[in-house]
Structure 1
Amino acid sequence: MEGAEALETEIKQLIIDALKLEDIQSVDIDSEAPLFIEGLGLDSIDALELAMALQDRFGVQIQDDPDENREIFASVRSLADFVRTQGGEPWADQD
C-alpha cells in the first residue's frame, strides 16, 4: 500500500475509533466522500473530537479558522493532505 493510501486508511480508522462508530469499517468510508452532513453525517462535536484525535496522533495543529477547517475536514483525502503538508509524522516525506 502506497503512503497516501496508508495514511487515508489510518485516518479512516482514527475516525472510527475517535468517534466510536461501531457499525462501520474503514473500507466503508470513501476517501473523497464528504464527512459532514451527507457522507458520514458528522457534526460539529464530531469535528472537535476528530481534531483532538488528529492532533494527538499526528502532532498537527488545527487553527480556529472556520473557512480553512471546512476545507481540511471536507473528506478523508483532504485530512490526509493536511497531515502530509503539516509534516505529521510519520507521513511527512511519503507520497
Structure 2
Amino acid sequence: MTVPDSIWLVRKRIGYICAIGLAVAWLQASGMQAVLDLREAWMEESRLSEQIQELEQHNAELEADIKALESNGFRVEQLAREKLGLARENEVVVVVPGKK
C-alpha cells in the first residue's frame, strides 16, 4: 500500500507543527528558568545589601570604641573592670552568681 502524496504532505506539516510547538515550549521553559534565576539573584542581592549595611554599622561602632579607647584611659579601665572583672589595688570584686 502506498500513501498518497497529500497524506504525506499533511503528516509532514503536522511534524513541523509539533517540532515548532516543542521548540516554543522548550524556549518558554528555559526562559522561565532564567526569570526564576534572575529573581533569586535579586533576592540574594537584597539580602547581601542588608548584611553589608549591618556590617558597616557595626564597623562604625567599633571605630567609635577604638577612638574612645585611644583618647580616654578611663574607658580602658572601665572595660577591663566590666569585661575581665579586674579591680584596683585594695578593691574586692564580688561576683553574684547568675548575674553579669
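Only the coordinates and a few stated rules stand behind these numbers; no lab work does. Please read these numbers as outputs of a predicted model, since none were measured by experiment. Cβ atoms are built from the backbone, for glycine too; each structure is taken alone.
Listed values, structure above:
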read-out: When distance in nm of label points 7 Å out along Cα→Cβ at positions 8 and 40 is computed for each of 1, 2, the largest belongs to; value: 2
read-out: At a computed 0.00 (FRET efficiency 1/(1 + (r/R0)^6) of positions 16 and 80 (r between Cβ atoms, R0 = 41 Å, to 0.05)), which of 1, 2; value: 2
read-out: For Rg/Rh (Cα atoms, Kirkwood Rh), for residues 32-71 alone computed as 1.42, the structure of 1, 2 it came from; value: 2
read-out: Structure (1, 2) behind the derived value -15500 of helix-only ellipticity at 222 nm (-39500 (n - 2.57) for each DSSP H run of 4 or more, over all residues; to 500); value: 1
read-out: Test item: Rg and Dmax of the Cα atoms in Å calculated as 36.3, 117, pick one of 1, 2; value: 2
read-out: With mean count of other Cβ atoms within 10 Å over residues 24-31 derived as 13.5, matching label from 1, 2; value: 1
